[in-house]
Structures are given as C-alpha cells and as structure tokens.
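What follows is a set of structures for review.
Every number in this text was worked out from the coordinates using simple rules, so none of it is lab data. Not measured: the values here are computed from a predicted model. Cβ atoms are built from the backbone, for glycine too; each structure is taken alone.
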Structure I
Amino acid sequence: SKVLVMTDDVLLRAGGGATLPQITTLNLHGNALRKIEGLASCPSLKNLVLSFNEINSMAGLCDLSRLERVDLSYNQIQRIEGLRGLPALTALELTANMISRLEDINVLRKYAPELRELCLQGNTVGEHKSYHGLVLRRLPKLELFDQRRISAADHARASDSGAALSRALVREGAVMRRREVSEMVSTAPNCEEDTGWLASVEELVLEHRRIRRMQALEGLVCLRRLSLCDNDITVIEGLGDCTRLEELCLEDNRITQIGGLGACLNLKRLDLGSNKIASVANLEKLTALTQLALEDNEITSLEGIPCCKSLMELYLGNNRLDQLRQIQALKLLPKLIICDLSDNPLCEEEDYRHYVIYHLRKLKVLDGLGIEAAETQVAKSKYAGKLTFDLLEDKTGTQFLDHL
C-alpha cells in the first residue's frame, strides 16, 4: 500500500531490517509521496529511489554526504535545488519532471562536481538550443547524459563552441521599441553595415551563449536592460554608449572585479552573482542603484558598498564574510530594507541575527525572513545602551582603536 509520508517507520521497513543509521539503500518508488523528509536519520544512505511519486521539490536531500545515486524520475519537480552537502553524488535521474530553467544546471556544477550520470529527458529544459553544449561544459566529468555515452571528444567540442558577441548576435537578442523597426532589422541584408536600428534597442538578452567578451555594444544608446547571464565573460566593458542602462545582469560568468560602469549613471539593478569577485569597489558613481546582487562570490570585505545611498536590496549570500563587525559598513545605507548574508561564516557567530537587526534598524527582511517586532525588541534589550567594541569604533574610529 502507498505510504504517503516518509516517517521513521516507513524508512525502517524500506531499509530491509537495518537500523536507520545503517541504511544504505532506500526504494520508495510509487508511493504517492509529496515531500522528501526524514533522511537526516540515514547518514549512511548511498542509493535513493523516489521515482513515480508526487514530489515537487528536491529539498530534503541536503548533507547526505555518502549519497551516490538518486532517482527522482516521474515526479513534479520544477527546480534543481537542495543539493548542498552531497559531495559523493555521481548519478541523478530526473526524467519526466517539470524542469525548464537552464540556470539550474549551474546548481549541479556547484554542488555535484563529481556527477557522472545525468538524465533530464522529458523536461522542457531540453528544448533550449544551447542545452546539450551547456550541460557538457558545466559538468565536465559526465560520462552518461540523457542515456547517451559521452566521450572526451564530445566534451572538447562543447568546450570549443563559444560565440563572439557580434552585431548579428546583438540583433538576434534585441528587443526593439517598435514592431516596424524589428521587422526592418530582420530583413536588413547586412546588420554590420546598417546600424540605424541600434538606437531603437531597449533590451538585449543573450544568455547561455558562451560569450567571452562584452563587445559590439556601441550605438545602443537607448538600451535599458542587458542580460548576459551564464556566459564566460571575465571583464565588464563596452558600456560607454549605454548611458540609459537601468538593469545589468551578469550572473554566472567569470568576472573577478567590478568595473567598467562609469557611464551607467542610471543603473538601478546590478546582478553579479556567481562570479569570482573578491572585493566591492568602483560603485561610487552608481547613485541610482537600488538593488545589488553579489551572492556566490569570494567577497571578504564590505568596503565600497556604503557609497550606494539609494540601495534598498543587497544580496551577499555565500561569500567569505567572517566578522559580525563587517556589517557596520551597511549602517551608512539609509534606505536598505532587504539584506541577505546567509551562508557566510559570520552567520555562525553567536546571536548573529539579533546583532544585525539591532545595527541595521531599517531592515524589514534578513536572509529571506521577515523581521518580527519581537525580534527587534530582543535585539534592543541585548545591545541598546551597552558599551561595546563596535560603539567605541563608531565613535572614535578604527585608527584610535588600533593604536590602543
């Protein structure tokens, strides 16, 4: 009979008589399960079969450090997620789910670097033109993909399939102001020579193309949104004519430092998540910036952010911030109401949440959770009116304290 819920008793029965800590294989195929749960009690688990259920999320798999093979085929999963802490995962079966986003492949690259077998057949993600090459580039150790053996030559071809950002590619990803302009461009014999259409481009989206350089952007004087997510860009450049740009998305590239934004004085949203940025700098001219995303980088300091006086949303999750005192820099952001610092080492410090709530008093949301009135009251009772190192630093400056 169908079990519906993964209780300890259910896991014990499926485990073939072993105790929960001893279970290495679980098969709960076709049991109308809607949620993955209770597996933290099975730290030795290596093989997990949950096919033909009604599961809509992969949450519940985290930190199963010995898990090697997972079968979640024929469920209702929409996103690839919940894979943190699975260093041994080598095989993942997700046939016939509802996965549609190419960006989810990057989750596998980050949290399942040893993946050898992957099947995503029967998901709409496979309809993307760049699907096959992107998966092979992101998962260089794959040996079996969508039930097909992958050779070293296959990986090599995918690695060499990068595209240069040309005027033709710009035209392909451009969104125009007027339909007639778009039609004119589509019939233009040579877009490299006929450049009149460039001034009518308001949006340009070229994601998952293996683009290495930001070029051929000259003349885009009315561009308001530019998305080059999931490419191989290393330097922010070529934006000199994009003075009306309001949104720039460069998530998941290979950028090592912030720069090249001097002409983008109207920029309101900047997404640089999942790059290799170590420090926050060169933001002083972005006075209109309201949203800044820098999660999944290598940031160790918050110096440079306080110049963004209009900033309302700041995303810094999964970086290398390791001292609570570092958030003092954010006190200079008068409009900051949403802040995400999750998965930084400083989050492990005692009383982290109350400390941040007290010092960033205008915050409404911290790490994805709304701040309750009771939390604010507790934070005040712990820190208000007390002589602390942070208070001395705030009043006297770091040079005085360093001298002491």
Structure II
Amino acid sequence: MGGLAGPGAAAGGVWVVARTQSDALAAAGAEVELVGGWLGTLPQEDPEPARQLRRDDGSSDKGSSAEGKRAVAARLFRMRRPVPGAGLRAPVSFAFPRHMRRSAPAADVAHVHLCRDFVTCISTLLLGRAGTPVVAQTHGMLLPSDRRALRMFDRLITRRVLQIPALWLTLTEDEERGLARLGVDPGRFRRVVNATPEPGQAWSDPEKPVFLFAARLAPRKQPGVFVQAALEALAAGLDARFVVAGPDQGEAAKVQALVEGSGYADRFELVGELGPAEVRQRMAGCTAYVLPALSEPYPMTVLEAAALGAPVILTEQCGLAALMDRQEAAVVVEPSVPAVRDAMLRLAGDRAERERIGGNARLVHRENWSTEALAQDLLDAYRGAAGLQGGQP
C-alpha cells in the first residue's frame, strides 16, 4: 500500500518507492497489488505511462513497461480533503480502507508505507484485526513531534497502530531512533535501501555548464540556496545556465524574486513540475544535479541521477552522503550558499572530475540500488514478518 499516488507532486517520493518495489517484486515472480489514493477526480488515463491503472469503479487501462518488464497494476481510490489547510495528512477515503479489509484475508503479507494520516493508519488497524502480517515503512515521516495536533493524533491512533507491524523497514539510524522514541521495539527494525531501475540512457556532459535543481520547491529542499549559490557563481565569472524544476510547496515566489531581481534572469529556467521522463532527460544532460536539502533521509532523485551517471552535489545532511562521499561518487558539502557555490565552480572547471564522479555514482547505483537486489531483500523481509506473525515464512 503506497499511500498517495497523485495528482502530480502530491505523490512525492513515497509513491515512487512503492511503485519501484512493486515492479521489482513482480519481476521476481511475486503476485503484487499496488494500492494508492488520488486527491480529487480519478484520472481517466494512466498517469504513469506503460502502467496498468485500476480505478475503484472497477475499470482499468492496460499497459506494458517500456523495457518489456511487467508493470504492476495500480489500483487507485479517490481521496478527499475535508479539512482545508491540513496538508497531506488529512485526506480521507472510505473505499480505500474497505478494499484493504476485503483483500486482507487473501494476502500473505501487507507492505504499508505508513504515515500519520487517516488512510494508512486505519488500513493498518484493519489489517491487524484481520491477522494479516504487516511490514511497515515510514521513510522518516513518523517521528516524535512537539506539535499539539500530532501528539493528540499519536495518543488516539498512532500508539495503537505501532503495535501492529511485525517488521519495520528503515533507511537510516535517525529514523530508527525516532521510531524507538515512539515505542517501537528496535528488535523489529530491518535496514533496507531504496532502488531505481536502470534508466536505459546515460549521462552526457554538456558543452556549456548546466546545473539542475529538480525537487519540490519546499523550505527543506532549499531551492533558494541553489539560486543564491548560482548567482554568486555567476558573479564570480562562471558562464553557465541553471534550471529549477519542481512543484511549488512554499518557495516558488522566493525563487522567482531572487532570479528576477538578480540581473541574471536570462541564465535561469524556472520550468515548474516535470514528469519523470522529463526529469531524467534533464539529468542526463546537466553538468551536475544539485540537491542542497536539509535533513534529507533518502532522496530518490539522487538515486536516479546516480543511475544515469550524472555528477551530484548534495549536502552532508543527506542520508546517502556518507556512502557517496566514501566512494567519491558525489561532491558532499555543507548546506550553505558558499559551499554549494564552490562545488559548482569546482565541477564546472574540471571535466575529468565530472566524468570520474559520475562514473563512480553509476557504479555505486549498480552495487547498492539495483531493483533485483531490492526484490530479494524484500522477499526475505516478508518471509521473516510472516514467521514473526505465526504464519509460514
């Protein structure tokens, strides 16, 4: 169960992970149903090319993946947001949990991408009531909070939900510490990695430097730091272009004001939200992909850039920083304007360094983030969860 599938930026990286996991498991021979929610009217056409779409009205559109591999059917349920301004925690759907309750008896295991929201929490409670082994994955979203509303939600609902999963798939030590503080038994943690499929294309170094930011325009992603670092690099004499791609989540006006007031507006492209294929195309032709984010546990865009062999600039607050720094597969910097600026200048002036870092990144991806290894790891985790629940592993 992957949570929100769309539209657009509402899905976020969690749906990408759930989709990738489902396809990898299907390719390994497992029977998989991928279930998600959709804010507003359900799409009549598949929002993800080459994927089969099932709507909760029973109709479906069929497709096959571009690589000829099986793409798992995505069953989508319409979700509504009855509380204005409540963000993505408040969408509700009664059909979604009903489907989970009906499907639970036939499932060997349920993998829930869990957050503090109505749909994933209620669905987990129903799965627990049915006795279906549950594997939970929170992607760092379920951490202790001082916010009054979240603490109340935890007392009423989260505390009960935390007792149900037989196994918790975690990405980082910080995530494990947070879950332990909420009362989850550390003995039920299992560290996993995310993955992305081989993209079928490779990075090509552009003749003129082009730096890419492709993420949500949200405060934690720091698109403003990217723009300010770019402006300082331009002022230092760098002849380059800069692309800002991503949906607005509070920072678009700031980014636009910085660009328009800089005197360098002609060096920037503010392209808004792009589809997955467009993002890959931009990554494949950039000098470096830059993610100056704060407290970023496991960014899928970095995996996607690494799969292409594109050079990456990321911050030491990224959960992938230690591995990529150790393998010299990225330029790892402080999450500050001067540090990002200096990294841009360094890569722009050294083609051999770009090729070396990009090549190392592609090797790291193949060794750590392949979908084949992911599928086997997940199947082992599911067998373990079924055994802990008293079923047959």
Structure III
Amino acid sequence: MRKLVWMACLAYLLAGFGHIIIGSVLEPMMDAYQLDYRDGGQLIMNQFLGFLVGVLFAPLVIKVLGRRLVLLLALALFAASQLSLFLMLPWNVLLAVIPLGGAGLGLTETVLAGLIIGKLKEKKASIMVLTEVFFGVGALAVPVLSALLIANGNWNMVFLVVGAAVMVSFCLWLFLRFDDYEPLLTKEAVAGADGNERPLKARYPKTSLPLVLFGSIFFFCYVGVEMTFPNYLPSILAMTSDLSPSVLALSITVFWGAMTIGRMIMVFVVGKINVATLFLLAVFGQLATLGLFAISPHYIISFIVIFFAGLLMGGIFSLGLLVVNEGLPGLEDRTTSLLIAMGGLGGALLPRLTGSLLDHYSVQITLLVIFAFALVMTALMFLIFHFRKRLFREVGKGGSERISEVG
C-alpha cells in the first residue's frame, strides 16, 4: 500500500502546482501578452471551470475506463496545458486549452480521493491528510520556482518544469503495479462497485435542505476566496508597494507555506478540540486577517498578515466538510461531492470578479470585497451551526451538545 500512497501524494503535489502556477507568474504573463487583469482572471476562471467539469464527470469516466486510464488521461491533459503555456500560444488558444488542464486536475483529485475514502480499508484519514499536506507543499514550492525564473527573465520555463514532472508521474502510473491493490485501478473493479452509486440515490429530507443550501454557499465563497486571494496577492501588492516582481511572487509562497503548517497542526489538535470549535476559530481567524490585510499600512505588515491568514484558513475546507456532513449522516458521499462542486464553481467565478474589480476600481475596493466575502462566510457559519443543531435534535443525537457553545 505504501507505493500507492506515495503515488497519490505525488499526484496531489502536482495538483498543488497546477492550482497556483498561473497566479505565480500572472504579472509577467500579462505584460508579455499586453493584457489586463480581467483577462488574467478569465484564464484562471477557465481552468476552474474545467476543474469543475472534471469533478462532476469523474464517476462516469471511471466506469467507462477504470481508475488507471482515467489518471493517465488526466495527467496527459494537465501536461498538454502546461506545454501550451510554456510555448506561449495565442491567447485565444490558451483560453480553450486551459480548461482541459483544469479537467485533468479535477479528475486526478476526485479519482484518488474516491479511491482512498471508498476503497482503502486502513488509515483513510491519515492518508487523506498526508495528500493534503503534499498539495500544500506543491502550492508552496511553485511560487518559489516562479520567483527564481522571473528574476532570470524566463518566467514561462516554470510551465516546462511542471509539465516534465507531470510526465514523470504519467510514466510511473503507466508502468508501476500495486500488488494487492492493483484490482482497484482496473475497469472491472470500479464498474462492479455498487457502493459508489448508492449514496447518490439517497434523498435529502426536507428539514436538511437549509443545511445543504448554506453549506453549499459557504463552500462557494470559501474556495473562491482561497483561490482568489493568493492568486492576486502579487498583483495587489504591486499596486500598494514598490516590491520587485520576484519578491511579489513570494507572497504566494508565504500564504501556502502557512496554510501547509496550519493543516499539519490540525492533524494533532483535531482529536483534542471538537471540530465545531476549530471551525469557528478558523472562520473568525479568516475574517480578522483579511480585514487587517485590507487596512494594512505597510508591506511588512501585509506579509505578516498573509502568513496568519494562511495558517488559520488551512483547515477550513476539511473542517467545513466534517461539520456539514455530521449533520447529514448517511449522505456523506453525495454531500461531499456537492460541496466540492460548489467550491469549484466559486473558484472559477470569483477570480474573474476580482480581475474586473482590479481593472475598474481602486485596489482598496477589491480588498473590501474580499473582506465582505469573509463576513458573509462568518454569517453562513452560524446558520450552518443553527440548522445542524436542529437536525441533531430531530434525529435524537447527542451531538448537539458538542456545538452548544458555538451554535
């Protein structure tokens, strides 16, 4: 199993590269193409729309091809998008190709998450946490590489380096075999797994719909902010300071480095502090740090706030999944898919909105809008707690006591 786990970690490392790489070189890319931030936001949005399609269609493609072939297809699509970016193809061509790379990312993450959660019998939680840590390491490392290449005037080389790493992973998935776990990657094993379909046929009781609705909106906002904030950090700081492009790119590294640390810390504290309390602290921490960033008077303070924002936001996604799913027992698969899909939609649309704001309004307006989303998420958190507690009472669970202090 160890070999399979490390291959999954490598895939999530590459996914971390893919989600952040465009933002890490957005400034020099826009200069090279002589375009504005709205166009950059469109490119990021197209990638996340592709990601959303990959997430939604992954179960169907798995049934047709099997997990190994889906992973190979996903990695090939991702590598092709990186090659297109390296070659600096015409902008309209990039807008058409980038969604394919996003679909590759969506397929990769969905296939491996489903494999770990639905098929592995041991250490599911620890393996999922480990893959998330590798995702964070990827998101942390690629801006460092981008900063070095930007400083040398070869910013587009970052796409060639990442594309080569993706092809190495492609070859490993093609030739490696995983002993007892090999049947999990074949078409027959996946097509015959009835358990994957049963949760999707379940229906939400009417009393649970408010929790589903507010949870979905929360994830739409959160993933949108999580993707928008780091991707536009170099651009925002460029408007509020005189830092060099290579230093600006490091702002993304600070954010994702702190987010990775936050996720690692969560592994050790989640068993000692209940999930609802951790969720409350993380969401309030996000609100406070994004508010401080909006009014920061100096870039040094901004970098400090960026670090604490990443540290506190690192656990929101997984904690949110746990909080919402605890209120909907028996519907975990369907709920998780819905929340991830809504998150993907937010990650596609909010960068576009942010790019337009930067083009037409002052940077301060953009910062206030990001803070407003954090404020909305705080309100949604309390609504989630309220309807979650009500569902606990209706089903006669004692779990309502666990959130009595924060609900």
Ranked by distance in nm of label points 7 Å out along Cα→Cβ at positions 80 and 136, the structure on top of I, II, III with the greatest value is III
With Cα extents along the principal axes in Å, for residues 32-111 alone computed for every candidate in I, II, III, 31, 30, 16 is reproduced by structure I
If relative contact order in percent (Cα under 8 Å, 6 or more apart) is calculated for I, II, III, the one returning 24 is structure III
Value -11500 of helix-only ellipticity at 222 nm (-39500 (n - 2.57) for each DSSP H run of 4 or more, over all residues; to 500) was derived from the coordinates of, among I, II, III, structure II
